[in-house]
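The structures considered in this document are given below.
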Structure P
Amino acid sequence: MRAKLLSVAVISILSVAVTNTTLQAQYYFGRNKIQYDKFDWKIMRTTHFDVYFYPQMRELAEVGAALAEEAYARLESKLNHNVTRRIPLILYSSHSHFQQTNTVSGMIPEGVGGFFEFIKGRVVLPSNGSIHGFKHVINHELVHVFTRSKMNRVLKDHRKTTYPGMPLWFTEGIAEYWSVGWDSQADMIIKDAILSGHLVPLTNMEYIFGSFLMYKEGQAICRYISDTFGEEKLLQLIENIWKEPRFSDVMKLTIGLNYKEFDEKWIYDLKKKYYPLLEKNDAPHMVTKAITKKGINTKPAAFTKGGREWVAFVSNRVGYSNIYVKPLGGRSTKDQTKVVVKGERTSEFESFHLLRSKIDVDNRGRLIFTSKSGDSDVLYIYD
């Protein structure tokens, strides 16, 4: 491959470019929230929501408003609770727009699909191009709205003002479970965790605090409670929050098991479900050989060049995400991996979307990839 890059297409064109970029210098060195656009905000009022949107996305906002009202009715019935105030719902048409939000001061990572800002009670989220995904995030965030409102009502009714509240694994787990139930993604994550020995017991959940695995384990725990003790027990965990200062004791009171006792039964149930898969299937590390060892390595694209087989992939092994190529086979024991495109150091290659966008190599050996560049994504061909 010759070191030549050709920008062939701008994936998204934003409506208004700001020449004097606003930099908020309070963030850590080298990272500032850049606001490229000035949005002309409008408000669409529904029965329970004030939906904020800009004119270019009116149709999407109408869909979002309908999905939000649908979720409200379902959750109002499920929790036997109504939210007494109107709920601000702030929508963005893309994740790039969403990352510019000033509803919170901090940076918005690529992996964040939305959030409930509980101080002012605002729900903020973008569209990811999928109505199914849009519905999932709206429902997930509104579960947060309802469960927090329900908890606050319970604590107020019992004159409790300084209780620690619900742990994050539970708030995120129930938000996932009450928004999508049990889906193939959750099944895949938990299956891999139990078969690889990476599942973290409830008693050690602080070790994966805030991680994606924590979300999925929380979802699995809520599913187990619902299937074993009845779904009403999930609501009772919230209603009993005022009775004990530790959530482990709230669980003991509600389902008869504290964290340690729950782990024993829950993990045993997972082993019974997933271990039989090994009878006819093999763990990857038992039948394959890893060709990379450092960092997170994703999006492999195999190709042939000069009569030799190669693989291109994205990795964050040095802290920054780069695109690498590595020859396959051969007798050399020396690591022959080399960087072909350095990412996250310039505005040209701000992000390779490590866990989302793929890369590929065509039959001429040209590498094709996308990268965030300024206010949009750009498609590149590396020849």
Structure Q
Amino acid sequence: MLFRTGAEILPENVKAFAERGTIAAEEMVGDHYYRLLQFYELPDKDGHRLIAQKGILLLDYLPHNAYVAALPVALDPAELVGLGVRSIVPLHPWRKVAPPLLEGDFGDWAVERGYASVIVKFYKNIDHATVRRFCESKGWTIEKDNGHNNYLQLRLRTDALMALAHEPWVAWIDRVPEPGEPEDELGRALHRANVLDSPLPSGRHYDGSGLSVLVRDDGAIGPHIDFHGRLNQDFVGPSSGSHGDMVAGIFAGAGNIDPYVRGMAAGAFIYVVDYDASFLDETMDLHYDYGVLVTNSSYSNGCNAGYTATTETVDQQVYENPTLIHVFSAGNSNGNECGYGAGDQWGNITGGHKQGKNVIASANLNADAT
């Protein structure tokens, strides 16, 4: 098995578990308990069908040949032998905590007076209301929960971290992302939108009309004639800068005052929210309820810390909603080393969410395409 802490060989113990395995009451969440199942070989289509018939939910894949699984309490453990399971082991609390947190590093931006904010992933077969009740019973404050992703942001005492990790509904605990810093510059011709939306009679006239987009930035934008009749700011706080105006102009400005700076999708309807690095904000509600199809976040969150909880959140949002796409500024940080040990050519994106498998990270170029 490949864990964040290194490679490990799991015991070949499924027969022993079938004969003598026990499930403690504190491990149960409703009618399920959770284990890491490693198979002799990955189940094929028929294997997955048989597993599902037994009521077993394979939640997350881990290399090699293993899944985090929700098993029915009523399942006879002997059934696992016939499913090709090699090993069944509990998910120890320390395996569920990001390495920096294990070392007491919550991030300066997340700590205040002995309390810290953390991102918590819970098993996706558990509903949000149940998780909220668990948190309330422990006195942990839920700071963010968008009601869609199986992630939330909690605030708790720093010395309560391992107590949280012991909770049977907790799948993973990560640091909250660093506060965002604005990025991006202008460049319509460079983006090639002048080809898609040419004013010539023979042009394609793909200007985004009939589509809704979302700017996640530094508060309210405008007023500006370039957004007239195509702007909803019901979900955003007061403006804290001009970066959002610039990004919205690049995204969907009409070019009424200066056609040279017409946006990429000058006919699209624009929704605006404040940037939230956790992505546990109104984004998914705006997709489901208001038809937002493309979001833009031109903010950095420090050096890429790997495939983080935030990366999985944005990947999950797009994977489960094929008509949604997140677009991020890549960061243009080729000169950063970020402590990776590979030199100053490798710290080139600013935040783990930008390396997601299902999102787009776009670099900023100069007018000559350099």
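Bear in mind that the values in this text are calculations on the coordinates, not laboratory data. Owing to the predicted nature of the structure, the values given are computational and were not obtained by experimental measurement. Cβ atoms are built from the backbone, for glycine too; each structure is taken alone.
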Tell me which of P, Q gives 3.2 when you compute distance in nm of label points 7 Å out along Cα→Cβ at positions 181 and 253.
-> P
Comparing structures P, Q by mean count of other Cβ atoms within 10 Å over residues 45-52, which one has the largest value?
-> P
Where does the value -5000 come from, among P, Q, when helix-only ellipticity at 222 nm (-39500 (n - 2.57) for each DSSP H run of 4 or more, over all residues; to 500) is the thing being computed?
-> Q
Compare mean count of other Cβ atoms within 10 Å over residues 149-156 across structures P, Q and report the one with the greatest value.
-> Q
